[in-house]
Structure P
Amino acid sequence: MLPRTLKNFNVFVNTHSWAGVAESVTIPKITKKTEDYRGAGMIGDIALSMGYEKLEGEVVYAGFDVKQYRQLGVCGTSDLPVRYVSVYERQDNCTTQTVEIYTRGQAIELDPGDSKNGEKTEIKMSYNFTYYRMEVDGVVEVELDFVNGTERFGSTNIAQEIKKLLGL
């Protein structure tokens, strides 16, 4: 079995397609926030899960478009939808797999980089997300909603029982 490789992708920000303009995407890293703990009778530290670190991503755009700057004007920590659609292909049998990552958050930094006459320019836009959902071939595999307390990996809904006990 050979690995799946990225064949192509597109990025949609606030439903606007950046096909032909988006050069690369940094998908948010999912990192559990932990605290070291060592109680009585224990012979070593363990990491206690205390939630998650911030979800941050980046898109690198070619050229200049005022719509990139307007992303900074979207108010609210969860009001800017960013959707990454990609197709991966296995190299041994050419089967494809669609991976879509839906996020909501806010644009937090626009880096226009260097501009030189006659050369391609790049704009790097950084995002902070409060919502993350990954679907593989239409099946939800990961869903994290920091504001509404959703924590789902595959069929395991980790936060569901806690929400039920809290009356949410």
Structure Q
Amino acid sequence: MFRQAIEGITPATTETAALTRFDVIFDVEARNTAKFHNDITVHLRGPHPATVELPTDEGPKQGGDGTAPYPLAYFASALTACIMTQLRAFSRRLDIPLTTIAISTRLHWQAQQRGNAPYASEPVAFTMDIDLGGGAAMADKQRLINAAAKGCFVERSLKPGIVRHRLKVGEDWISV
């Protein structure tokens, strides 16, 4: 599994570099404090610990007061930011020069409901349109996107095939 995750990055490193493993651990505490308002505390564990507060709320249509971002806004942001971060980090590791990174992400779910019963939701597709500025060759940009997708913890946690990547080439978008 780890070998598969690093294949295609650079032939030299997959054969000669030592394989290292590391853990990424988050602990989350959540408390509902009013209607749909939740106070969420997220703790990153490990050598560089950090704690952030991420309150959530639903809008009036769902019965909330709209006092904080809705939970799916954090999810959409996390997926997009994770890929952006990995693109920047891996562009340096792979020596692929980038001047800019711009991403537009569309997350599409569909839900079914009978009457007033609880609904069931399924992801339809998450599409990321990625525009990488700089003089790198298209093949290098595709290799970088594939590496970033393998390194993004959020994307790797999702149902395989649900996230689709497209690279901007001129005025067109090609699937990666």
Structure R
Amino acid sequence: MKYIVLIFLGFSMLFGLEGQDKIFECSKIFQERKGELLVELERIDEQRQALEALKIATDELLNKKETALNAKEGDVNAKLETITQKEATIKEMLAANEKALETMKSLKMDKVAQTYSKMKPSAAAGILSTLEAPEATKILSSLKPKTVGKILSKMEAQKASKITLLLTQTVPNK
């Protein structure tokens, strides 16, 4: 058993010396390549710094563009609000103008109706016969039925029938 231990120790020493030679060779190779590795580390560090600088510049540019975009979006929203308000104002004005126009048309039609109701039926029939049937119908629809009957009886039969047909299709104003 002593011999086995001695043999084992001998082999261990023998292999240990070979391992030290390998370690010494690795250290020698590392020392030789140490300069190359340092240069490579410096290059990697420079690239990392350049990448960080690029990232910072990109972030700053992105922030500036985002700020500008937000400002423009605010301007657009403000303009849209202004346009919406103006559109509402215009719609209100348009409704008021249409109402005023309708009132004016109604007053005008009342005056025309008063004029025709004061005329003799034969004179009114003569004038209305020269008008287009739709125009004559508008005027007659604003008159009282009794007056309309008198005027239609004084008109030509064909013209009176056209106007009568149109009168049945319209809603009377009065």
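Structural remarks
- Source structure (of P, Q, R) for distance in nm of label points 7 Å out along Cα→Cβ at positions 87 and 151, computed value 3.7: P
- Mean projected area of the Cα convex hull in nm² from the coordinates reads 14.9; which among P, Q, R: P
- For 13.6 (mean count of other Cβ atoms within 10 Å over residues 39-46, calculated) the corresponding structure among P, Q, R: Q
- Read-out helix-only ellipticity at 222 nm (-39500 (n - 2.57) for each DSSP H run of 4 or more, over all residues; to 500), computed value -1500, structure in P, Q, R: P
- Distance in nm of label points 7 Å out along Cα→Cβ at positions 31 and 159 derived as 1.9 - corresponding label from P, Q, R: P
Bear in mind these aren't lab numbers, they're just calculated from the coordinates by the rules spelled out. Small disclaimer: the values here were computed from a predicted structure and weren't measured. Cβ atoms are built from the backbone, for glycine too; each structure is taken alone.
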